[in-house]
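**Q** The structures considered in this document are given below.
A short reminder: the numbers here are calculations on the coordinates, not readings from a lab. Predicted model only: the values in this text are computed from it and were never measured. Cβ atoms are built from the backbone, for glycine too; each structure is taken alone.
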Structure P
Amino acid sequence: MPEDIQKIIPVDSPSLEELHHTLNELLEEEKFKEAREFLGNLHHAEIARLMSSLGALERNIVFDLLEKESQHDVLPELEEPDQEELLDRLSDERIGDILEQLDSDDAADIAGLLDESVRSRVLEATEAEDREEVEKLLSYDEESAGGLMALELVTVSDKAIARDAIETVRKAREAEEIEDIHYVYVLDHELHLKGRLSILDLMLAPGKQPVSEILDPDMITISSDLDQEEVARIFRRYDLISAPVVENDGKLVGRITVDDIVDVIQDEAEEDLGFLGGVGEEEVSERSLFRASRARLPWLLIAFFGELLSVLVLASYETELATLLVIAFFIPVVIAVAGNVGIQSSTIVVRGLATGDIPLHHTFKRIGREVIVGFINGIVISLLFAGVIILWQRDLKVAFAVSFSLICVIVIAAVTGAMIPFALKKFKQDPAHASGPFITMTNDVIGLAVYMILTTNILL
C-alpha cells in the first residue's frame, strides 16, 4: 500500500468518511492500481460499507477492481438495491460463477433477487449440486427458518466412532465445504437427527468410542417452517450460536448460525420502524425514487381517507360549533395528545410482541396497564389544560368539559394503541402494521367524535 494511503487510513477501524475520501481521490486521479491495492487491504465488510456510500458509477468501478474472490465475499454484504444494481450488469455466466462460490444460503438470497427468466438461465448453467441446493432453499418462505438456513453441514452416522467423526470434520475443512463448524450432527440411517457432538467432546473422546455414547440428544431444534422472528427469539432465549433445522418428520435439512440471526434482528427492527413511521418496507439505501414513493404512498392514502372521516364528524356538529365556537380552539391539542398517546402505547406493545417480552395471552393485562398509565397521564395533562383554559377564558364550565373530554380521549387512545397490535398478532399479521399513520388516523377520528359528544352534551 502506498505510504500516503497508510497515513490517511487508521490502523484499527477507519471511519467511512476517511475510506470514502481516500478512495475518491484515487478514482478521480485514475490511480486504479493503487485503488486495487487499497481495497485489497480492507475487510470485505468495510468494502461493502464503502460501496454503499458511493454513486452507481463509482460502485461499479470498485466492484470491477476487486479480485473475483473478493467479489464473492462483498456481494452478499451489500444492501439489496445495490446487489440488484450490480447483478443487472453481470453476465449470466458470471452470476452463475458467483453462486457456485457462495454458501448455499447466500447463493439462494442472491438468486432470489434475479428475474425469473435470468434465474432459470443461470441455474441451468450451474452444476447440478449447486442448482439443487439453491432451488431447495428458494422453495421455502424467505422469512422462515428454511429460507434462512444453510445446507452446509457436517454429519456422521450414529453407528460411527469418534475417530470417524474427527476424520469427517478434517475432510470437510480441507475441502472448504463449510467455514465454521460448531457441531457435528449425528443421524440414523433414515437421516433423522439423533443428537450433536461438540468439537471439544470429539477431541477428548477415545478414538474407538461410539459417537452414540458421547452425543448430546438434548438440543434445541428449529422447525423449517418457523417464522424467522421466532427463530431469533429462540437464539436469544437460549444463547445459541448454531441450531439444526429439521422437517416435521425429524429429518435434518440444514443449520442456522448466529450471524444469520444478527441480520434477522436488524432486518426485523428496520421493518418494524418502517411500518411505525409509515414508510413500509422501504430500504434506507433504496435508490429508486419510484419504489420509495410506492412504499410510502399507501400509508399516506390510508391516513388521507381516514382523516376525511374527521371532516364528517365536524360537519355533523356544525350547529353546535357555531354556538360553542370556543371548543373548536382546543381541537388541535386534543387530537395531537391523543395521537401521541396512541403511538406510545402501540410502540411499546409492538416492541414487546416482537421480542417476546409480551406474550399474546397477556392481552387484557397489558391493555389494562395502558388504561391505568393513560388515565394517570390524562389527569396530569387535563389539570394543566384546565388551568390554561381558566386563565384564558375565565370559564369553569368550559375548562371542566374540555379537560374531562381530554381524559376520556387519552384513555381511549391508549386502549386503541395497545389493542390493535394484539388484534393483528391474533390474526397472524405483523403487529408493526399498526403503524404511526394508522394509529394516528384511528385516534383522530375516534378522539374527535368523543370530544365533540362530551363537550357539546356538557355545555349545552
Structure Q
Amino acid sequence: MKNNSKLIDNTLKSMDIESLNAMQLATLDANEKGNDIILLSPTGSGKTLAYLLPILLNLNPEIQKVQALIIAPSRELAQQIEQVWRSMSTGYKVNTCFGGRPSNKEKRDLEVPPALLIGTPGRLQDHVERENFATDAIRLIVLDEFDKSLEMGFSEQMEAILSRVPTIEKRILTSATDAVTVPEFTGIKNPIKLDYSEKNNALKGLESFSVKASSNDKMAALFDLLCYLGNDSTLIFCNQREVVEKVSAYLTTRKLANEFFHGKLEQPDRERALSKFRNGSCTAFISTDLASRGLDIPEIKNIIHFDVPVRIDEYIHRNGRTARMNAEGKSFVLLAAEENLPDFILPVPLAFSLPKLVSAPPKPEWSTLYIGKGKKDKISKMDIVGFMFKKGQLAKDELGMVEVKEYYSFVAVKTKKVKDVLQLVENEKIKNMKTKIDLAK
C-alpha cells in the first residue's frame, strides 16, 4: 500500500491536483477490496481519474501486452480518457480506437501493444475479432458510461468483446443513473456500488425555467431567448439530428454564430465544432443528446431544451452540463403554444417571459483558425503559440485556446486580428513545414 500511495502522489503531482475527491477515494478503497465496482456518477465529477487510478495500480511493467481495456460509447469520450491518462505521466503506453478514421493505422499502432487500450464498441470489436492484439493479459476492464452505450445500441458489440476476453479479474462499470439493469454478459457479480449520481447530488446552482412560444413554431422564440442570453455559452438540445441541422440553419440565416453536433458528422467536423464552442468562437451549440455526457465542454452557462426530453434521465443529463463544481447555470424548456411540460419534470420550472424587444447578441470576440499540421507532424501547442506570437505578431491577450489534434490544429484568435494574422503568416512555415492556415469553416 505504501508503494501505491507514492504512485498516487506522483500522479497527482503530474496532474497538478492537490487531493482526490470523496468519490475517487471511495473508488480506490473499493479497488483494494478486490470486488467489481459499479460507479454511479455524472459527467464532470472526476470519475475518469477515479477508475484510471485502479488501472494504474493493477498494471505490471514487465508484461508487454494489453492489460486493461476501456470501452466508451463515443469517440470524444475515448479521446478525453486518453488525454487524462497522458496527463497522469504513468510511463505506460496508451492507444485509442474509434470509427471515423482508418483502422489500418490503429492496427499498426497495436503492433507495439499498449498497456491500456481505449475504444468505442464497434471498432474494438473489429480489432478483437481480427486478433490485432492479444487479449490473454487483460485483467481489468472498464465499461464507461455503460448506460449510454446501451442506449446507443452497443449491447451486441460489448458482449462480443467480453466473450473474447476470458481472463478478466476486475470489472468497473460507470453509469450516470441507477436505472440500468446490468446484463449477464458483463460478468459483474457482487459488486461494490458507489452512488454519486445526480439524484444524490442536486445541482444547487441551477435555476430552471419554461418559455412558452407564441405559436407552434419555436424557432423565433429560440432566437429571442438566445438574444436575451447574449454571449453566455448556451447548449441547445434537440431530439433528432434533422432538427439539430434545421435549428442551426435557421440561426445562421439570422446571423447568429453557432455550431451543431451529432453522431453522423465526420470526425474533423465534430472536432472543429467542439473547438469553436470551447474557445468562444461561437456561444450557441446545437446537439442531440450525444452532447449530454462525455464531452469536454467546460463552463456552460445555459441549457435550452428546444425539444422536450422524452425521459427524465435525458432531462437530468442535459441539465448536468451546467451548474457544475459550485458554478451557477440556467435551464430553459422551450414549449410550443400548444405544448405542455411532461409530468416527470419536477419541480415545475418557473414560467419565464421574454422581453418584448431584445437586441441581437454581439459577434463573438474570438475566431478559429485551422492549421493543417498536428501531432503526427510533431507539432506541439508551444510550437503554435510561438509561431502565432512571432510570425502572427499577436499580443498575449489576442491568442486564445490552442488545440492540437492528430492531423491538424485549431487556434482561437481575436476576431479583429484575423485578417492581419492570415496575411502575416500566409507564406510562413511552422517548424520548417509549409502548411495551410485559414479560417476554420
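**Q** Tell me which of P, Q gives 14 when you compute relative contact order in percent (Cα under 8 Å, 6 or more apart). Numbers along the way, then the final one.
**A** Numbers: P: 11; Q: 14.
Structure of origin is Q.
**Q** Give the label, chosen from P, Q, of the structure having the highest value of distance in nm of label points 7 Å out along Cα→Cβ at positions 27 and 315. Before the final figure, lay out the partial values.
**A** On the way: P: 5.4; Q: 2.9.
Between P, Q, the highest calculated value is found for P.
**Q** One of P, Q was used to compute semi-axes √(5λ) of the Cα gyration tensor in Å, for residues 299-386 alone, and the result was 38, 19, 13. Which label is that? Intermediate values should be presented prior to the final figure.
**A** Details: P: 31, 19, 10; Q: 38, 19, 13.
Of the structures listed, the value fits Q.
**Q** Continuing with this model, one more query. Of structures P, Q, which gives 90, 64, 45 when Cα extents along the principal axes in Å is computed from the coordinates? Before the final figure, lay out the partial values.
**A** Values: P: 90, 64, 45; Q: 66, 61, 41.
Value 90, 64, 45 for Cα extents along the principal axes in Å corresponds to P out of P, Q.
**Q** Right, next: Out of P, Q, choose the structure whose coordinates give mean count of other Cβ atoms within 10 Å over residues 411-418 equal to 19.1 when calculated.
**A** Values: P: 25.4; Q: 19.1.
Derived from Q, not from the others.
**Q** Right, something else. Could you tell me which structure in P, Q was used to calculate helix-only ellipticity at 222 nm (-39500 (n - 2.57) for each DSSP H run of 4 or more, over all residues; to 500) as -9500?
**A** Values: P: -21500; Q: -9500.
Going through each structure in turn, the value belongs to Q.
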